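Alright, structures below, take your time with them.
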Structure P
Amino acid sequence: MKPRVYVDTSVFGGMFDIEFREHTEVFFGQVAENAFSVCISQITLDELKSAPTDVRRFFDSIVIAELLPATPDCRDLARAYLETQALPAKSENDALHVAIASVAKVDFIVSWNFKHLVNINRIRLFNSLNLARGFALIDIRTPREVIS
């Protein structure tokens, strides 16, 4: 069974970033080969509205397997991430990305957001809160780490 991966907005933009393009291209090549089942949320769609045209056009070419909902459980968990300072108060969307993926029990989140998501200290805080609230651990990786 292929992994269900929550792809955040930074990965779509990674196609147009010199530093991240190579591994992002390989990741999305493997998505096209059906190696991953891509999940997103309305948060992703909302963030992409203000993305450059080339990023939005690229996003439109990707097959999205699931649009995950932001349920009340997701919103409560995201609020807990913010209240306990797992993320700064201004990072509500990042908190929602992690909470939605956690509640939906995806296999992992794929992101290039090193400040708020692909960060071992924050991942530990997310997982501490997830366990305390009865949710599974969440793994957050870069495209480079998940490609074969």
Structure Q
Amino acid sequence: MVLDVKTIAAMRLAAVKHSGPYNLIGPAFHQLGNIAGSAGLFARPEAKMLGIYKDDPETTPPEQLRSAAGVVVAEETPIPPGLVEERVPGGRFACFVHHGSYETLPDTWTRIKQELIASGHRRRPGTSCEIYLNNPAHVPTEQLQTEICIPIE
């Protein structure tokens, strides 16, 4: 797995919030797809689907974890009813690309945390995210690509 340090611009999202274990966020993505799809948000040029993760699962009880399923929207885009505005602050991120099924993402997160420590980069407080680079409706599972971005100093 290759570490790529990037400066990512701040992002505004139209999102569905999720509370609880991160691996149970799936229904929030389904709700996002229904609402954002009907509102035409996925057709906009800035549209990218993200999962955002606000807490450290190693120090936060599973039932208190905060996350959201979102789509990037422009500042002037109204947030449709049923969605809320979320923001991902910009800055430096350690990014890794996961290849394959979303079901194996937890294993990749574990490896990334180890690689981040070994790289000498220090995690900073802030929201981590998964940027979904392609769509499971358009590519086979083994071709899915998810960029995982962790804020660093």
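We did not get these values from a lab; they are worked out from the coordinates using the rules stated. Worth saying up front: this structure is predicted, and the values here are computed from it rather than measured. Cβ atoms are built from the backbone, for glycine too; each structure is taken alone.
Assuming 28, 16, 14 is semi-axes √(5λ) of the Cα gyration tensor in Å, for residues 58-121 alone as calculated from a single structure, say which of P, Q it is.
Numbers: P: 21, 15, 10; Q: 28, 16, 14.
Traced to structure Q.
To which of P, Q does the computed value 30, 60, 9 (P(r) over Cα pairs in 10 Å bins from 0, in percent, for residues 98-137 alone) belong? Write out the running numbers ahead of the final one.
On the way: P: 30, 60, 9; Q: 23, 49, 24, 4.
Source structure for this number: P.
Assuming 1.00 is FRET efficiency 1/(1 + (r/R0)^6) of positions 74 and 130 (r between Cβ atoms, R0 = 25 Å, to 0.05) as calculated from a single structure, say which of P, Q it is. Only one of P, Q returns 1.00 for FRET efficiency 1/(1 + (r/R0)^6) of positions 74 and 130 (r between Cβ atoms, R0 = 25 Å, to 0.05), namely P.
When distance in nm of label points 7 Å out along Cα→Cβ at positions 82 and 106 is calculated, the result is 2.0; to which of the structures P, Q does this value belong?
Values: P: 2.0; Q: 2.9.
Going label by label, the one that fits is P.
Here helix-only ellipticity at 222 nm (-39500 (n - 2.57) for each DSSP H run of 4 or more, over all residues; to 500) was derived from just one of the structures P, Q, and that gives -6000; the source is Q.
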